[in-house]
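What follows draws every value from the coordinates through simple rules; no lab data is involved. This structure is a prediction, so every number in the text was calculated from the model and none was measured. Cβ atoms are built from the backbone, for glycine too; each structure is taken alone.
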Structure 1
Amino acid sequence: MTLARLDEVLRDALRDGRGVGAFNVIQIEHAEALVAAAERARLPVVLQISENAVRYHGSLAPIALATKAIAQQSEVVCVLHLDHATSEQLVDEAVALGFTSVMFDGSRLDDETNRAVTRSVVRRCRGAGVSVEAELGEVGGKDGVHAPGVRTDPDAAARFVADTGVDALAVAVGSSHAMTSRTAHLDLDLVAAIRARVPVPLVLHGSSGVADDQLRAAVAAGMTKINIATHLNKVFTRAVRGYLDDEPGTVDTRKYLAQGRSAVADEAARLLELIAMRTDVTV
């Protein structure tokens, strides 16, 4: 199936009151697992490649083109998304490679510079038919640079979207990147307040630390794109470790990586269905 733009997928989900799962690709097994999960759930999925993953691989093209090929062979809608890019050059490379969405992270820049650079990124990407996500209000835990307890102001978020023209906005409402326990408590009243002021879909980063009931409540309150990475890495690692504990003589990497791939497919399918489920949660 043809790759879709993020704004199109999120617009449909927002209209229907659903959440959309956005999961990180690090190895090719992740891409295979996530597409298999989406096909099983019959739901769209956002395949994210982060700037950190690019740094790990040494370049963007190999993992990006492999992920793109897997997505294009899928029976469901997939978005190929560059996540947390701080480099404009990397954004431009992603656009040239056929990404359908990018997240430009200017949160380390001063406010005026962040708005100006984000606006420029939006202008270039929109001309290429690529949607843009950005971040306002630092999300805790990202590389240790964000202060704890930071929250996004609804009026500031509305102004940022108006100034930059972004298609989706990541906001800080109580989650934190790289959490290994699902104990984050979201400010659902704040989610609803931002949703009431901001005309584009909202993105929840750091969702690995958010329990199932809170994820559903976040969607009910107004979140649409739900980013999950660390939680699935835990699932992958646990499956690989379990296999090697049971079969310590294994040297064929395919045998234990297949266990990780299968486990991620199972959990990603469950999460896709969970956040796409209509809920009666009252905020």
Structure 2
Amino acid sequence: MSKVWFITGANRGFGYEIARAALDSGDRVVATARRPQEAEAALKEHGERVLALPLDVTDTDSVVAAVAAARERFGRIDVLVNNAGYGQLGYFEEQSPQSVERQFATNVFGVFDVTRAVLPVMRAQRSGHVITVSSLSGIIGIAGSPVYGATKFAVTGWSEGLGRELAPFGIHATCVHPGMFRTDFLDPTSVGHADVEIDDYAPFRAEQRAYLEASNHTQPGDPAKFGPAIVRLAALGTPPERWAAGSDALASFTQRSRELADSATEWEELSRSTDIPQD
């Protein structure tokens, strides 16, 4: 039986590539976006198997309405892809409280609200798969993007715990960690930068901006291959809790696992010293 996908941010980037791959595999897709007309135009060749809907993940009413429309049209939701989000880059002290709140509202609380709306459908089915797009920055903290990384670490831990809660209902959860892919993530229309300038950070800020500009559209990851990989994940009977997308993300997995093991060994005595002695 074909699956029904509910994808946020489906009008471009990863969301579009996942939608296209799912449709190419014969599945049906609810393509949601703040500008659904873009998703509808890009996927129109697939006809009635596509339902393009307006959805702003920071607007609870639009989330609830989109999930209701999806269920009315297709009767079920088999795969939720939490993809919508953006990068708020810059040094922590150079980001205003308002910009930090906006970043969390989209990348964390928006993910929570969409998932909260979809889960009753999946529980009723006793099946489903929640796929959440995190980041390489959700594996290793990176200077120059700690707020963005904080949102991605947040959804990573949330996804892992959520998956264990949902397992009794036959629902899986996978957190996807993409590395650097050649999308529009670093374009001015997508990325946000620090909105406060502090002189001490000026040289670091300039260096980061130069690096990002040089990296844009030269990244090693191929977004056209990302979509089919997600479709493969969704087809697995036992999907992973976490998956690294790209060789750079895979290297970060390996680096973090070694760092944790080395830290545990180095500080083992101090760690054990806090226990109550056992008789």
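Just checking, which of 1, 2 has the largest value of FRET efficiency 1/(1 + (r/R0)^6) of positions 197 and 253 (r between Cβ atoms, R0 = 30 Å, to 0.05)?
Ranking 1, 2 on FRET efficiency 1/(1 + (r/R0)^6) of positions 197 and 253 (r between Cβ atoms, R0 = 30 Å, to 0.05), first place is 2.
Where is mean count of other Cβ atoms within 10 Å over residues 53-60 largest, in which of 1, 2? Write down the numbers at each step before the final one.
Working: 1: 14.8; 2: 19.0.
Across 1, 2, mean count of other Cβ atoms within 10 Å over residues 53-60 peaks for 2.
Given that distance in nm of label points 7 Å out along Cα→Cβ at positions 13 and 245, derived from a single structure, equals 1.0, which label among 1, 2 identifies that structure?
Attributed to the structure labelled 2.
Identify the structure, out of 1, 2, from whose coordinates Rg/Rh (Cα atoms, Kirkwood Rh) was calculated to give 1.00.
That value comes from structure 2.
Output the label of whichever structure in 1, 2 has the greatest value of distance in nm of label points 7 Å out along Cα→Cβ at positions 101 and 165.
2
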